[in-house]
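Q: Given below, in the form of structure tokens, are the structures.
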Structure 1
Amino acid sequence: MERRLRGRNPNRKYDFFYIGIGLVISIMAIFALTKPEENQVLFPFIFFFAAILRVVYVLQGREEGKKRLLSLFVGILLLLLSIITGMSLWR
């Protein structure tokens, strides 16, 4: 018989996804902030992975109502920021 935790989904695939993306963002941020001139190409990727993390969190359904809309707006804003910084770096 499967034991259900209150308010939690026993499926842990999203936990590994969040940990993996969080580690990638952290490592890229450390590299980007230690030598910004040499590693400025990492900034669009940092914003992109943060946007993906936020949008997956919203689509997973962990937030409801106004918080969900605000989180989706932040995810879209981060995606736009990654596009703008990428365009400014690679033109």
Structure 2
Amino acid sequence: MKLRAKLVADISDPLKANAIEQSQKEGKVFEDTSSGRAKLRYIVGWCVATLRHRKRSAVRQNLYSNNSRDYVNQLYYQASMLDTLI
């Protein structure tokens, strides 16, 4: 659980800072609410699930291909890393 929180924070903090900077330039003010965080969690969860599905599908498609052992291992490792975020 801590890995997921750290990964999401590491990815979202620069994006959040950039968005706040842009909004301040434009004169907009956004409050940090629990509903906003819930929406962000939903979007991040959807993205992780989509990436995980694509990686798993690619592993299944290339599992028995010739000369693709390294590629399949890399895809499997990436999918297993995404599994730790769930």
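FYI, it's all coordinate maths here, none of it is from the lab. Quick caveat, the model's predicted, so the values are computed rather than measured. Cβ atoms are built from the backbone, for glycine too; each structure is taken alone.
Q: Given a value of 0.15 for FRET efficiency 1/(1 + (r/R0)^6) of positions 40 and 72 (r between Cβ atoms, R0 = 25 Å, to 0.05), point me to the structure among 1, 2 it was derived from.
A: On the way: 1: 0.35; 2: 0.15.
The structure behind it is 2.
Q: Rank structures 1, 2 by relative contact order in percent (Cα under 8 Å, 6 or more apart) and report only the one at the top, that is, the highest. Could the numbers behind the result be given before it?
A: On the way: 1: 27; 2: 38.
The maximum falls on structure 2.
Q: Here's a follow-up. Using helix-only ellipticity at 222 nm (-39500 (n - 2.57) for each DSSP H run of 4 or more, over all residues; to 500) as the calculated read-out, with -25000 as its value, let me know the right label among 1, 2. All intermediate terms of the calculation are to be shown ahead of the outcome.
A: Details: 1: -25000; 2: -28500.
Structure of origin is 1.
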